[in-house]
Structure P
Amino acid sequence: MYEITRRDLIISSAAAAAVLGLDSRVALIGVAHAQKAMEQGFHRYKVGTIEVTALYDGVWEKAHDPAFIANATVDETKAALAAAGLPTEFVPIPFTPNLVKTGGQLVLIDTGTGGGQTGGPKAGTLMKHLAAAGIAPGAINAILISHFHPDHIFGLMTKAPENKVVFANAEIFVPAAEYKFWMDPAVIGTLAEARRPLAKRIQEMYPLMKDRVRQFEGDKEVVSGIRPIDSPGHTPGHTSFHVSSGSDQLIVLGDVTNIPALFAKNPGWHAVIDQDAALAEVTRRRLLARVAADRVMVAGYHFPFPAAGTIVKDGNGYAFAPA
């Protein structure tokens, strides 16, 4: 994993407050607490009476590629990473599913890379850290899927040919638009060559879990205290989630923005991983403006662990303030 030093944490907390003009409504994570969270691989916090556990599933140290961002160079990418205090020799893309304890249920939002089935050799630590948090896979009652990219769904099932369901007692809730798109047999021929194996795997996986898969649409509660927010562009049915308890709330953004040092700071940058980059930009700008104006707590799947905090306006873009 990429390391967060004590100096980095002091800068990220103290400088964020000074440079970004944060007020007392934002509680910045302490240095010792952040270090402990990274070491143990999970971090618990409350949204009203709801308990959220961020679970670290490792990091993809992505090699620089001129095609990664269509309208930014590798040098511009490195400069943005450096400005955020991140490594510049690669693009560090962490993975953080969230476990939500609500209404007497344990609800997992996204399932990680599947023991390193995707994401490279430093990914796949979810099950280790779930155990460290004292949670058995069989205790999870429901799983909410934001979209069908491999780093979000490959944790549902072990790889072929074993194809063993990992969370044996969980209902699986998926966005209807996402399911319809990927499960259409004709979609494979419409995708770029690199994406076709993913579509084939999706069409193999979900029928093996058909008795537990539930499609949802609209913005009604899927489980107690959690309702979907339509946020397409990254994929056709990409969905974020609104977690609320009383007046407290959390927006689980999913992949509305990849690492914030790049795509929140520069919301107009178009990533190759966004299926419809123009629509993804519209969605990103809309949701970032909303959570910044409302000072709502957010969780980002590819944000620096423990991946929860607030979004604040920063010049022509936005910055992430860990909380």
Structure Q
Amino acid sequence: MKIAILDDTYGVVRTLPSASLMDGHELSIWQDHTKDVDVLAQRLADAEVLMLLRERTPIPRALLQRLPRLRLITLNGVTPHIDLQACTELGIAVSTHSYVSTATAELTWALMLMSLRRLPREMDSLKQGHWQCAGMGQGLRGKNLGIWGYGQIGQQVAQFGRVFGMQVGVFSREAGLVKARADGFATFDDKAALLAHSDVLSLHVRLAPQTQGCLSYADLCSMKPGSLLVNTSRARLIEDGALVRALTQGRPAMAAIDVFEEEPMRDTDHPLLHMDNVICTPHLGYVELNQYDGMYRDQFERFLAFIDGRPRHIANPEVITRLRAPA
């Protein structure tokens, strides 16, 4: 079958161990990113299967209507960027499954350490011939770690906090609170209590209509003096413009950000890039070789199950009785 893979930024998909699962199928892979419907329609015109890198590229009705051979879309994660109704009407199945490894939790921890120990500034200073002049750093032991969202990544970060001697507190949905208590962590019933607790606040909340903007400017300004906010989840969890305003006021004192409202983010004038109290990385949470291999293996296996008549993890199950016939 003809399979299109978008947003292989590092050009690694063909080199992954799992790529052998696709032997016998025709792969078309693009490294550059575009949201242009005309460009995508041209690239994907012959595709029977489309494999996506999480939510990187929107798939609207206007594009789907121009892809007459498309039968299956696979991805890892949520589907707000895909017009599921249009897919169902056109007979296109969407298979999605959350694949979680340790990569995002590890990056979260790296960002905490880099921020509190002022490592980027010290590294830049050293290159300029200066020695220990970025200000005294801080350690993690004994500090309060607040975790908002206790899914698989939040759970990993909480365990890291325990190993590093931090006092971990969790705010989450009820199921997450029950799990956190069972794991021996303190829990909070509201975000105000979490913010008051946290020397370091780490966000691990799934973006949905009810969580968009859930951390407001007022919330940020209520954080402790000297506190650090780490966001490796989604930028839109924070109210638009609130983080820059709050950082300017010193609450929180620092931020480490791996996610942006629009991605890829190529705006060199973005205010967060020019603040001395902020570390920014280009959404690297999941960008790690083993994670990539696991994510694509998961998609490849779901594709093989689909063509074998065993569709799995279908986000629009009503489509199964009206699937497009093979071209």
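No lab work stands behind these numbers, since they all come straight from the coordinates. No experiment lies behind these values; they were computed from the predicted model shown. Cβ atoms are built from the backbone, for glycine too; each structure is taken alone.
Quick notes on this structure:
- Structure (P, Q) behind the derived value 47, 41, 35 of Cα extents along the principal axes in Å, for residues 89-256 alone: P
- Ranking P, Q by percent of Cα pairs over 21 Å apart, for residues 177-240 alone, the structure that comes out highest: P
- Here the criterion is FRET efficiency 1/(1 + (r/R0)^6) of positions 41 and 249 (r between Cβ atoms, R0 = 35 Å, to 0.05), and among P, Q the highest value is seen for P.
- Rg and Dmax of the Cα atoms in Å derived as 18.4, 53 - corresponding label from P, Q: P
- Identity of the structure behind -9000 (criterion: helix-only ellipticity at 222 nm (-39500 (n - 2.57) for each DSSP H run of 4 or more, over all residues; to 500), calculated), options P, Q: Q
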